[in-house]
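Participant: Input: structures, listed below.
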Structure P
Amino acid sequence: MTKAALIVGAGSGISAAFARALARDGYRVALAARDVDKLGSLSREIGATAHAADAADPGAVAALFAEVDRAFGRLDVVLYNASYRVRGPLLDLDPAEVRRSLEVTAYGGFLVGQAAARRMLAQGAGAIFFTGASASVKGYAQSAPFAMGKFALRGLAQAMARELQGKGIHIAHFVIDGGVRNPQRGRPDDPAAPDSLLDPDAIARTYMAVLAQPRSAWSLEVELRPWVERF
């Protein structure tokens, strides 16, 4: 049976690189995002299905997984890559925006992780990945909501791993500790400082390597940073 994968929070960076790597490895791929129009080019390139979904809406997540169930019949890999960032001095933050940041970055991870786990437990195997950030392990000034959400997502991954990995479900959290190269978002590599940004294709290769790990030596967390990043 052909393997199948779902990426929630798909875009032009890490998730696109991972989607291409999965497709090259023979996976059927489903891509989900709030703005489905941005997925057209990548969907055509790799033959993926595209789905509009708000990851923080339980009904939307249920509908998304129902669509993928009909399209694929099973899911072998799910990546949660969605996040929402609001910046600013703590005293000036809009509570509604902070709530939205937590809903997308953390609560959405729970909704997607829960739906994925239900299906993978029934089939006795699968992998659920979460994309973290520097903010998963260190809070920065004027970025409290992002740190709150990413800390929570990391805690979710740890709890899920301890509950599910003994049942054949591989949970992995990736700390992307540095800027990610993305010309489409105005972040090209600096010719004066080559490889000072993380290459999304290199990140995707690490995701694929973790996906291929034998269960006798599963990684729960992997940190990735460019060679010039301070830590």
Structure Q
Amino acid sequence: MAKIRAVLFDLHETLVHAENPVTVEEISEHLFNKGYEVSPQQLSASWMFVAFIDYPKYGYKSWNSYLSRIFWRLKVKVDKKTLRDIVKLQESNPYQLYSDATEAVIKAKKSGLRIAVVTTVAYFQFKKAIKPIKKYFDFVMTGFEAGCDKTNPKMYRKVLEILKVKPEEAIMIGDNIQVDVLLPKKLGIHAILLDRKGQNLKCKAAKAVVNNLQQALEIILASQIK
């Protein structure tokens, strides 16, 4: 394996998580109670459209503008108070760093590696969560910076270009086999699969399957001295 010069971190369920994420069922129920007939499936479909198509184009910077776009897609005019209530609901259940994230990111940086976040998630949604480690990242790549969602190879190619590394000099760490392992591997990027929930995940394409970020960093650094 070529000498690794960059580590790419997935965001959701890799660096951060939400203790009690708000569900579309909860939001739908709130909307119905306010007289807006929006089903969970409708809300989910519109949410995905905004996350994967609209956000990469327009880069919304707050829950207010993000949710407004979701309701606009549904052709539903939600009153200001109802919108504020849903915004507060989202903000009351923010992303939080995993306990091993800070140590792993700092260790990667101190080892001389270039590091980046690679995610489709809108930046405003996790900005506060990564604040303690933001200074260690060379770049934070979201759908807006890439102009596409994470399943588009363009996102990976663009972050490699920004970090000025070749595909074989980078390694991706994430929990999604398709997006964090198989797609990067097609581009020549190494990958480590993270199995935080102990699902006994298996993937031959991954360099390794680990339970935490500390294990992932140990594998990466060990390969550097071989």
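None of the figures in this text is laboratory data; all of them are computed from the coordinates on show. What you see is a predicted model; the values in this text were computed from it and never measured. Cβ atoms are built from the backbone, for glycine too; each structure is taken alone.
Participant: Between structures P, Q, where is mean projected area of the Cα convex hull in nm², for residues 131-178 alone highest?
Facilitator: When mean projected area of the Cα convex hull in nm², for residues 131-178 alone is calculated for P, Q, structure Q comes out on top.
Participant: Right, next: When mean count of other Cβ atoms within 10 Å over residues 75-82 is computed for each of P, Q, which one produces 24.8?
Facilitator: Matching structure: P.
Participant: Also, I was wondering about something else. Looking at structures P, Q, which one was Rg and Dmax of the Cα atoms in Å, for residues 19-146 alone calculated from, given that it came out as 16.8, 56?
Facilitator: Of the options listed, only Q reproduces it.
Participant: Further question: Which of the displayed structures (P, Q) returns the greatest value of relative contact order in percent (Cα under 8 Å, 6 or more apart) on calculation?
Facilitator: Top value of relative contact order in percent (Cα under 8 Å, 6 or more apart) goes to structure Q.
Participant: Using the calculated result 3.4 for distance in nm of label points 7 Å out along Cα→Cβ at positions 59 and 139, pick out the matching structure from P, Q.
Facilitator: Clearly, the read-out refers to P.
Participant: Something else: To which of P, Q does the computed value 18.5 (Kirkwood radius over Cα pairs in Å) belong?
Facilitator: Q
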